[in-house]
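Listed below are the structures to be examined.
Bear in mind these aren't lab numbers, they're just calculated from the coordinates by the rules spelled out. None of these values were measured; they are calculated from a predicted model. Cβ atoms are built from the backbone, for glycine too; each structure is taken alone.
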Structure P
Amino acid sequence: MHDVVRAQLLERPGRPLRAAELPRPTLREGEIRIAVDACGVCRTDLHIRDGELPEPMLPLVLGHEIVGRVIEGGSRFVEGARVGVPWLAWACGRCRACRAGRENLCENAVFTGYTRDGGYADETVADERFCFPLPEDRDAPELAPLLCAGLIGFRSLRFAGDAERIGLYGFGAAAHIVAQVARAEGRRIFALTRRGDDDAQSLARELGADWAGAVDDPLPEELDAAIIFAPAGELVPRALRAVARGGRVVCAGIHMSDIPSFPYELLWGERSIASVANLTRADGEEFFVRVAATPVTTHVERFPLAEAESALARLRAGAVRGAAVLVT
């Protein structure tokens, strides 16, 4: 067993990741050591890398869509078990939010790849209570995006209520997963992307979208709800214009540029705006049951661990079709 962890390390926001060999951390009670097979590259990683999210732990190993196998530790999983590590790494269980069953809003929460080291490495350590058992019948890179893009998209869809016509603003990792879940539920999908993003629009059509076009194209009909995955605040008034009375606009990202002022008439008619924050373990349990019953195809671009910075650059440029995943 080697004594170091190979990782891509963020030393300061705004600077490129660098290859590093880090000491293997000592396991604490309830923790498991995991050999990482794949780790998704999430837009949240990019926000941390670029300094758009405040006060990350530094130096830091990014990554919170981790698929791997247990090496040692804990009591919940046997050695060799396949597990997934999500964004929520730990919640206190004692604060008001936790006691109300809303651990995603825990006042003391710890987050994988943000306030504790994540999966841009060949090994990681996680609290076994916050890990998910994963199926054996799929490749690790195909599972990785489900650990955040899938989970956050699923929670966002629940926030959309029983909406039939759903607009997805930004058609990347999360949207291409939630579109399949929504279609399986009998909903209709309208995909809105940056002008000229033909790859994303074609992927949306392949996955059953009723319509796909640019955000400034006229929609063929009103929406019942909109989910905004793109971190662009100017999309909020645009989405409000697109939803019918009683419709909801769900902001699914952890970071968004400022929302411009807009006239009250866009909100009037019992329209509403909501944000989605993090996830709960119950979200994960429900989502993976759903995925087992209604298989979801993840479209991934694979990168070696050493090319983590290149994967982030492609994500920043909007050049990834589906989801980017690091493989060790």
Structure Q
Amino acid sequence: MSETVLLTGASGRIGRRVIPLLLNEGFRVRALIHRRALDSSDVKGVEEVSGDILDQDLLKQAIKGCSFITHLAAAWDMFPPAVHERENNQLFESVIRGTYNLLEAARGAPGLKGFLYASTDAVYATGSRRFSAPIDEMTPLVPSRFYAAAKIVCESMMAQYGALYGLPQLIVRICWCLEPAELLRLFTYEFWEGALAAEERDVLADRLAGGRGLFAPLHADGSSAVDHVSHPADIASGIVAAIKGIDRALGGIFNLAGPRPFRYLELVPSLADRLGLPWASARVTGIEPYELKIDRARTAFGYEPLYPAERMADEALESGKGHPFTP
């Protein structure tokens, strides 16, 4: 008989990609649906449960008969302006209380083989913090905002529920996860405008604003800025691989990220050439280079991401969807 996975955040960018992978592996999927329904192409073979992770009684019913829980649901912001992250109370409810409710519903559930919690690379303060080496799972956690602090609280709850109640659990820390079209926003003038010196804004706005050109941020020393991102398809594949390899993953914490970081000065010129647009670079404040190591996930359950930033950019340009530039 097929095993059932309870999936929260099922209609999100990662969750909707997890569903077909689970089904292809022979799992049944019970999807907790809150506000946004599944696309019609996603629902075949999926049991939908309407409700909220703040409803503990509903969660206790939803967990019945499940072998696995994959908890992806949480309120968060992808880009400025921050809406969800403006209110700590909202984050407490959606991130901390929601996870607590699911843990309470799960502890002691018969037949439960694994509870996978989706955390974030924000627990490392990526972007704003200087690192002397690639970030592995033993890197000290230093949250730079309440969202990350809430995720750290949830990670601690996961570990303590494992110790107190024998809850079989694991944690994945997800690198900045972007749809390909969203990746292109990182190369717009507007994304970096607030971190530029006033004299740079005066010069660059006329040339690049409104999608008329691309921008490559530089560090204070003039070197190329570096970012590490991930494609939702890669993260989904890692989550399903962890569920399949649950015996090797239980109790662990695993970074999930794209194959490698990228340098803006290597990617922006080629994109500008393809689009027939100008580009420029300038120093920006408040950013540091970083790279997430994914060796532990590779070793434990064979995680092998396929989408470096260059391939994501190609996908975005070829699809033409959500294009921020105007050649």
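So the values come out like this:
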quantity: Winner on mean count of other Cβ atoms within 10 Å over residues 14-21 once structures P, Q are ranked, highest first; calculated: Q
quantity: Structure from which -10500 was derived, helix-only ellipticity at 222 nm (-39500 (n - 2.57) for each DSSP H run of 4 or more, over all residues; to 500), options P, Q; calculated: Q
quantity: When Kirkwood radius over Cα pairs in Å is computed for each of P, Q, the largest belongs to; calculated: Q
quantity: At a computed 2.2 (distance in nm of label points 7 Å out along Cα→Cβ at positions 230 and 254), which of P, Q; calculated: P
quantity: If distance in nm of label points 7 Å out along Cα→Cβ at positions 6 and 278 is computed and equals 3.3, the structure in P, Q; calculated: P
quantity: Cα Rg over 2.2 N^0.38 Å, for residues 166-205 alone - structure with the largest value, from P, Q; calculated: Q
